[in-house]
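Novice: These are the structures in question, set out in turn.
Any read-out appearing in this document is the output of simple, stated calculations on the displayed coordinates, not a laboratory observation. What you see is a predicted model; the values in this text were computed from it and never measured. Cβ atoms are built from the backbone, for glycine too; each structure is taken alone.
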Structure P
Amino acid sequence: MHYLKRLFIFFIFHFLSFPIIAFTLDDVKNRGSLNCGISEIRVGFADIDSDNIWIGFDVDMCRAVAAAIFSDSSQVNFISTTSRSRFPLLASGEIDLLSRMTTWTFSRDVNLGFEFAGINFYDGQGFMYKSELGIQTPNDLNGATICIIEGTQMAFNINTFFNKNILTYQSIPVEFDDEAFESFNSGRCDIYSNYMTELANKRIAFNKPDDYSIY
């Protein structure tokens, strides 16, 4: 089974020079709290419990940084971000740190002006399909229709995967991930592709999760 390794990372907002790091930390200390960007609701990573308290792996990373700065893990403001808003929010200074699903790539490392502080979770990109298709090997994906957000890292990974396995697929271009998922639900696409953890989150939300499988 071939999985294209992707990375979940968190990174602190600073450029490649030390003074910028100092300015960001000074701003956080002067404010008295850390503004931490997390994803929208994602079970296990960023969720809200019955007491209306943020919980999850990414949330705990934010609290750990706040504890390191203030010796108080509660000194943090959680700000939900989308895949489109995360970088502008980080660049504008509205968030000091981003702790959410974000792929660490060479182009982002050198072009965005942010410093990737480190990897805190490894994930893989996968495929979701209706169980009745009976997909068990890469060859079973041959000729599948896939709704793809063109120009993204995921689109590149899909193309690489199919070329590597000498398979063909039909690309149905969409603009947003929500559109890709809705198209999959409506039957416009055979396959919906995303990070494995994201696929698992979407699968458990179905009324009949067993009707869908992840490869």
Structure Q
Amino acid sequence: MKLYHSPMAPNPDRVVYFLRAKGKLDAVDLEEVSIMAQDHKKPEYREVSPFSQVPALVLDDGTKLTESRAICTYLEGIFPEPNLMGADPKEKALIEMWDRRIELMFFIQFAGWFRNAHPMMAPLEVPQSAEAAAKNEKAAKKMAERLNEHLANNEFVAADRFSIADITLFITCGFCRVMKWAPHKEHANLGRWYDAMAARGFAG
């Protein structure tokens, strides 16, 4: 299998960290795609990912998968241990619930702030919107507060054990560095959780 990724970008990191957590990073050949150089928009990459999305996973039979969550679902199926997406219907639902909350209410909100406010993103986000940036910043910071409250009484994000939801939150907190914001340093419970996740070593 070949995994197209872009180092330091959150969606590709989600898949790479997922593979590391399973001890299976060596099961894929990695090929770097530079988003800032707009390699993802070149014709040769569009043959792999028609919507110019990174990451993309090409299976041995030629099947092409995009969307980081979909790729992780496939990897969970072929590498079932350690289980990261739920062992029974209840666990699966709880983990997906929190993973989606983090993705929709934290990651996407932060990404909107970044895309609309950071000068580096001006060539990719045309036009940038200060109004959208302010709205997304407020939403992301509100969700950080809610996650901090949740982690006051929970060692992990979901299902009382390490899961993809922890990976998604970890990469989102790391991504926040691009706006010189460290939510895990502002919120004590989030910080305790973040340090524990970093100690697991899946981020490399």
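Novice: Computing helix-only ellipticity at 222 nm (-39500 (n - 2.57) for each DSSP H run of 4 or more, over all residues; to 500) gives -15000 for which of P, Q?
Specialist: Details: P: -9500; Q: -15000.
The structure behind it is Q.
Novice: A further question follows. Quick check for you: by distance in nm of label points 7 Å out along Cα→Cβ at positions 61 and 181, which of P, Q is greatest?
Specialist: Q
Novice: Once distance in nm of label points 7 Å out along Cα→Cβ at positions 53 and 189 is calculated for all of P, Q, which comes out largest?
Specialist: Top value of distance in nm of label points 7 Å out along Cα→Cβ at positions 53 and 189 goes to structure P.
Novice: Now for a different question. Between structures P, Q, where is relative contact order in percent (Cα under 8 Å, 6 or more apart) highest?
Specialist: Biggest value here belongs to P.
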